[in-house]
Structure I
Amino acid sequence: MRTLFIFLTVSFATSIASYAQRDSLWSQDDISNVTVFLYQEISDMSAQSGSGTIINHNGKYFLLTANHVAKEMRNDAKVVFRIAGDKPGIVDLLALSKTHSLKWTTHPIADLSLMELATTNKEIEQRLKEWSFPSYLIYGGRETAPKDVDITFLGYPLLDLQLEHFSPLIFTSHLASGLITQRRADTKTKCTFFYLDLPSMQGCSGSGVYYSVKKAMFIGGNKTIFLGVVHGTQADNTGGKLAAITPSYYIWDILKD
């Protein structure tokens with residue numbers, strides 16, 4: 001499959017810093033660069049969309065998102081990267097798939113899907129090398145972070161692809177709970193989540209949730225840790241809304257060597 005658009009006249013790399021030079025503390029710009037927008041046009045007036053994260057594991061690259069986002073993608077789905085100058089880099093999803101098909105590995109319980117990526121395009125290959133989140137920073141434990149530390153999540157609002165500028169929305173939140181087993185919003189089957197004290201929004205589903213993202217002032221540690229994937233917003237009849245997060249330990253069930 002071909003790349004849909006030439007990436008304007010801007011280099012696809014958004015930083016001169018290579019992955020090898022980056023330490024374990026990631027900034028908001030850094031995590032923006034590994035977060036992508038997934039877009040499936042339904043008609044001229046409607047589309048399905050969500051967010052995802054490019055990760056690397058044992059020399060391989062993967063697209064991680066929520067299963068309820070992945071299952072809406074078809075053969076003409078697009079992936080949009082944020083490139084230099086807050087510009088969009090738009091690629092056919094099939095062009096990134098290692099199998100040139102929409103072959104997802106889906107968790108049997110959690111709202112998670114993975115697709116292995118591969119490309120012969122040198123610019124995109126360099127982009128994946130420089131901007132993919134390392135699996136060693138994906139938390140595998142079942143303890144939640146302290147409730148007084150900053151938690152960052154991000155994602156892309158509902159958009160069309162007629163874009164001059166393109167960047168994610170970034171939110172700083174705190175944990176509102178420990179682990180809670182409840183029903184998924186999409187399948188109504190039981191799964192474990194934790195909750196943030198802010199709601200998610202449409203377009204954020206499938207994006208990453210992080211502890212200790214580097215800012216001018218933040219409460220955290222010396223490593224940025226991937227804690228989970230946005231499932232959606234939990235609401236009740238009082239009007240209360242919280243972001244429901246799929247814990248990252250589920251990722252290790254499907255992230256194989």
Structure II
Amino acid sequence: QWQVMFSEVSRQGTCSSCMRKLEQDVLTAEEFAELRSAVLNSVMKGFDLFINTTPEELSAFESFMRKRDPYDVVLDGLNVAMQGTRTPKERAMILLKVVEHYAKLEGKRVLVIGRKHMMSWPRNTMQRINGLATCYFTEDISEDDPFLLCAAVLCGPHAVVVSRDLLRNHNFKLKNVGLNSVFQRWQKSHQEVLFWNYGKMTILKPPQHRLVAHGSDREGWHIPYSDGVELQPYEIRRTWLCVRRMADDNKQLGARRKLLPSTDR
């Protein structure tokens with residue numbers, strides 16, 4: 001017999017009903033290698049290469065990445081800095097605060113992808129950013145998103161992307177249903193999003209669990225369901241069904257009773 005409970009699952013992946021951690025969604029080595037190859041060849045070097053960049057700039061970028069150890073965080077510099085209408089000075093300060101968070105508080109190796117006009121932002125602030133992170137600036141006419149994605153996959157499966165961009169166009173360029181699914185899984189588990197509210201920065205971390213139904217007859221099942229509320233970008237479904245064998249619940253109840261002190265009077 002099975003017991004079905006309505007539950008909520010946090011971004012940390014904990015079920016509020018059984019208090020278990022749901023399985024993590026980790027790409028296999030083969031899946032990541034296939035995704036990396038597709039991103040490098042389809043997103044960066046596809047039919048619209050001259051829209052994204054130039055052969056010379058692409059060659060320089062690949063050489064730049066080969067000469068450096070992998071980074072932990074790849075920042076979309078303009079996307080991070082340009083939240084709202086601000087002056088170059090304010091944008092530079094926002095970027096500095098974000099870089100300081102990842103480099104100092106989280107102890108991560110940071111790569112900032114930006115455009116060359118950012119080099120004209122206040123010199124002192126940009127020097128402080130360069131002291132904490134590595135910066136790579138593309139030509140102003142180039143698309144920086146492909147560089148962001150390519151840098152992330154070249155850094156390996158541990159690297160995360162920081163951007164509010166939905167990256168849908170690049171998912172489309174993969175032109176393979178299976179790879180599209182792998183890309184979406186990678187994006188959901190590797191993209192961090194920043195929000196600013198009255199000068200305070202909030203970082204939305206990726207969910208730490210699989211977002212589809214999973215489990216086993218032995219361990220039980222967790223099944224997401226829609227409560228009718230439309231999700232906004234970057235939101236995840238929190239409403240789940242927790243399905244467990246009743247025998248397991250009885251065993252857990254018996255174990256709890258053995259741990260309780262006697263209340264006989």
If volume of the Cα convex hull per residue in Å³ is calculated for I, II, the one returning 197 is structure II
Given a value of -2000 for helix-only ellipticity at 222 nm (-39500 (n - 2.57) for each DSSP H run of 4 or more, over all residues; to 500), point me to the structure among I, II it was derived from.
-> I
Entry that produces 3.2 once distance in nm of label points 7 Å out along Cα→Cβ at positions 81 and 193 is calculated, selected from I, II = I
Out of I, II, which structure matches 22 when relative contact order in percent (Cα under 8 Å, 6 or more apart) is calculated?
-> I
Any idea which of I, II comes out highest on mean count of other Cβ atoms within 10 Å over residues 65-72?
-> I
Across I, II, mean count of other Cβ atoms within 10 Å over residues 25-32 reaches its greatest value in structure I
Of structures I, II, which gives 23.8 when mean count of other Cβ atoms within 10 Å over residues 73-80 is computed from the coordinates?
-> II
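No lab work stands behind these numbers, since they all come straight from the coordinates. Owing to the predicted nature of the structure, the values given are computational and were not obtained by experimental measurement. Cβ atoms are built from the backbone, for glycine too; each structure is taken alone.
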